[in-house]
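Visitor: In the part that follows, the structures are each spelled out as structure tokens.
A short reminder: the numbers here are calculations on the coordinates, not readings from a lab. Not measured: the values here are computed from a predicted model. Cβ atoms are built from the backbone, for glycine too; each structure is taken alone.
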Structure I
């Protein structure tokens, strides 16, 4: 079967893969919200279900990237486990907690500001003062978040629940920024796809161990089919496949252009949350979204412009 010429070009230059990845990551919060609405399920149970279903897919990523980089040593394995702890386990768990309280749109905006945290971590480690332009861009990001926060407070009819949810998701952004700051040398040694697969495998085992320490398997097996369906869709279309698509996009169009397409993510989440979840979209949210997108576009480090490649919790 011959593909239409525009579709063939989009596949060849990587743009379609980049758009698919942004779409997949943007739907993660939608699947979480739908799962919460489908039945009585808490954050750790839903995360355990997602990671259990994603575990064989992470193994597939490891196999797909088997020719990339150096062999896995004990020291590298320990670093992978530490990265998995921050980037997939804690960041995902905090994110799932937060989504119990705030809208999918606000969640995505908070997570999307993690480059500001990466730059702050780098400034502390390297003992460098951020430039005025960087500080101004950060200010725009957090001004936009504040405006979007006002929207959620109005939609929820109160601020306490929104504040709790926002703090959980911000904690997720912090742990993801710590993960991202530690990936530099490991990416060079292993490649993005292999590293994502290894970190995902390690974190899946951590999440499952956490669940087994606090609950039994029986409640998980008795969850409504809609919860299982949304967890499966999340594992496939919002976890593993986007990582694979980003790797393909980076191979074809480079990390900078791939990351630029990733800026579609918050817009897609807001639109999907409005169309599927019935969340309201106000002028406050639109202004906040625009400010965050503009601020982040002025911030992203050029030498690490593949954040989406390993963002299973995004």
Structure II
């Protein structure tokens, strides 16, 4: 029997209170065990909302359709108790800014072990041993256990966040722009680290980013999102070599490349559609140089 996907989103539609326009409209996305999948698109396209649906972190009062299955279980129909258990074991998230995610008044050791101890999934000695092991795996000396967040650099803190995400041996990792707050050199180190750890632990990884270069370096497959819809998905190499959707091609054309001739980068004209209003046809059509009448249907 084929094991369930680490993440299997089918027909996900989300409507916010007081509106009729869906901010996510028919999203289908899968992440297999041990696979790295990138979700790319402009700010406001729905990437973060899609990833957070796997933790049932949805806006209050949001109306949902479809399924969001993690390791075979639909998150959207879970009880509050099961969702809490999911968040402390099956799924973990690595946020953009580690300094905003870690209590500055708690030592790193307490941050890493607290959840496991409080949920009684590990004794304190076992949790400390696990934290020490994972700090070593991410390249942080175990002396960090006794330090406060303010005593570590941004790059070291993001490594701590990655270690924290692995404490519960999750089936799925959600990484939401995890390198945005880091310098370029540290970004490369963190991306390489994520790739190694994901392969070592066999965890499914959904990597949310607006950076196509990072997506190309890290992912096995890529989904491209625009205005709450998936417009294209394919293996990473195929997508970057032969984009099929005009939006994907426009994103790639506006990305700096070392082998490109000097000059001004092309930009995507116009603005994404207002998600509070109904739009028919392809949502990218008003900005697309290749649009025809059929695109509005």
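Visitor: Quick check on the output: 15.8 is mean count of other Cβ atoms within 10 Å over residues 140-147, derived from one of I, II. Which one produced it? Can you show the working numbers first?
Guide: Numbers: I: 19.5; II: 15.8.
The value was obtained from structure II.
Visitor: Name the one structure among I, II that percent of Cα pairs over 14 Å apart, for residues 36-75 alone of 54 was derived from. Walk me through the numbers before you get to the answer.
Guide: Numbers: I: 65; II: 54.
It was calculated from structure II.
Visitor: With distance in nm of label points 7 Å out along Cα→Cβ at positions 4 and 268 coming out at 3.3, pick the structure among I, II it was computed from.
Guide: Numbers: I: 1.9; II: 3.3.
Of the structures listed, the value fits II.
Visitor: Now, a different point. Of structures I, II, which gives -24500 when helix-only ellipticity at 222 nm (-39500 (n - 2.57) for each DSSP H run of 4 or more, over all residues; to 500) is computed from the coordinates? Display every interim value, and only then the final one.
Guide: Working: I: -24500; II: -9000.
Structure of origin is I.
Visitor: Comparing distance in nm of label points 7 Å out along Cα→Cβ at positions 180 and 212 across I, II, which is largest?
Guide: Details: I: 3.3; II: 2.0.
Max of distance in nm of label points 7 Å out along Cα→Cβ at positions 180 and 212: I.
Visitor: Using relative contact order in percent (Cα under 8 Å, 6 or more apart) for the comparison, can you identify which of I, II gives the largest number?
Guide: On the way: I: 42; II: 24.
If we compare relative contact order in percent (Cα under 8 Å, 6 or more apart) over I, II, the biggest value is for I.
Visitor: Which structure, out of I, II, was semi-axes √(5λ) of the Cα gyration tensor in Å calculated from, if the result is 26, 25, 21? Before the final figure, lay out each step's value.
Guide: Working: I: 26, 25, 21; II: 34, 24, 17.
Source structure for this number: I.
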